[in-house]
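What follows draws every value from the coordinates through simple rules; no lab data is involved. The model shown is predicted, which means the values in this text are computed figures rather than measured ones. Cβ atoms are built from the backbone, for glycine too; each structure is taken alone.
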Structure P
């Protein structure tokens, strides 16, 4: 059995779900508008990975333009909103960006993520994921969704590849 750390050297592309991964999954209403909270450490890790040459994509069932704009502002290459058939969207992204399954780390937390997670080289999930997702994940972050789990998997990947806190990181 291949350990999750042995899968990390091949990762060139990160794909994340939003609700339950980049957010806690909680939904707050403010003046009738849905408000989500993103963790700043996740945001930092995303923009750091992009600057270090990784592709970062988002596949979410949600449709928040505000979340999309924030993520694009961090350097995310594409945000696929209203993705109710995530495996189909994944196939479109794969064709568009030209990555191979074994190059992808996908982090999801619930049933809609299941089929993509079965296909990628590294399937990860937050600690508070659905049991079905935990059963297929190569790695379960000890961190809950929306609390820095994205930072956890990006940092681990870049550390294994010698790109976290490297000299290149200070030459932006």
Structure Q
């Protein structure tokens, strides 16, 4: 009997590449979609799909987490950062429900943090719905120097980033 090992890999989302965006969205429950998009989202509109895939690798970066099992490759998560004009990059991430709690979000957020430093950003910001404890715990664990404040029905989480010349701390998997 052969044992198959699933590998998780991250790669950049290509401009206009809708397949992974649709696959991850379809793999999320209505509750997960509500937490991620801060409201009910039964489907992605064409305009939203265009916005989510309008990546340029600099001001809008998106990473796809894929489960590779033998010859099968399945998108299981997407993380993105979008630059603002004040040195801040906003981050967001989605993981299909079947992969919750298995480190996919941590890998995405950690890779986005490194990419933000490489691009010269000074802060990361995320908006997390009140009650989304898993996302809040993940942000605190990957960005322990952050602060949070309530903004309506969300927490605005902001964390400083080291300069490019400062080494990033090593994070231990939990």
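Suppose you compute relative contact order in percent (Cα under 8 Å, 6 or more apart) for every structure in P, Q: which one lands on 29? This value belongs to structure P.
One of P, Q was used to compute helix-only ellipticity at 222 nm (-39500 (n - 2.57) for each DSSP H run of 4 or more, over all residues; to 500), and the answer was -10000. Which one was it? This value belongs to structure P. When distance in nm of label points 7 Å out along Cα→Cβ at positions 79 and 95 is worked out for each of P, Q, structure P gives the greatest result.
0.25 is what came out when FRET efficiency 1/(1 + (r/R0)^6) of positions 111 and 159 (r between Cβ atoms, R0 = 25 Å, to 0.05) was calculated for one structure; which of P, Q is it? Source structure: P. Figure out for me which of the structures P, Q the number 28, 12, 8 belongs to, where semi-axes √(5λ) of the Cα gyration tensor in Å, for residues 7-54 alone was derived from the coordinates. Answer by label: P.
Identify the structure, out of P, Q, from whose coordinates distance in nm of label points 7 Å out along Cα→Cβ at positions 47 and 151 was calculated to give 1.4. So the calculation was done on P. From P, Q, which structure was mean count of other Cβ atoms within 10 Å over residues 31-38 = 16.6 calculated on? For mean count of other Cβ atoms within 10 Å over residues 31-38, the value 16.6 is produced by structure Q.
A value of 33 was derived for percent of Cα pairs over 23 Å apart; which structure in P, Q was it taken from?
Numbers: P: 33; Q: 39.
Derived from P, not from the others.
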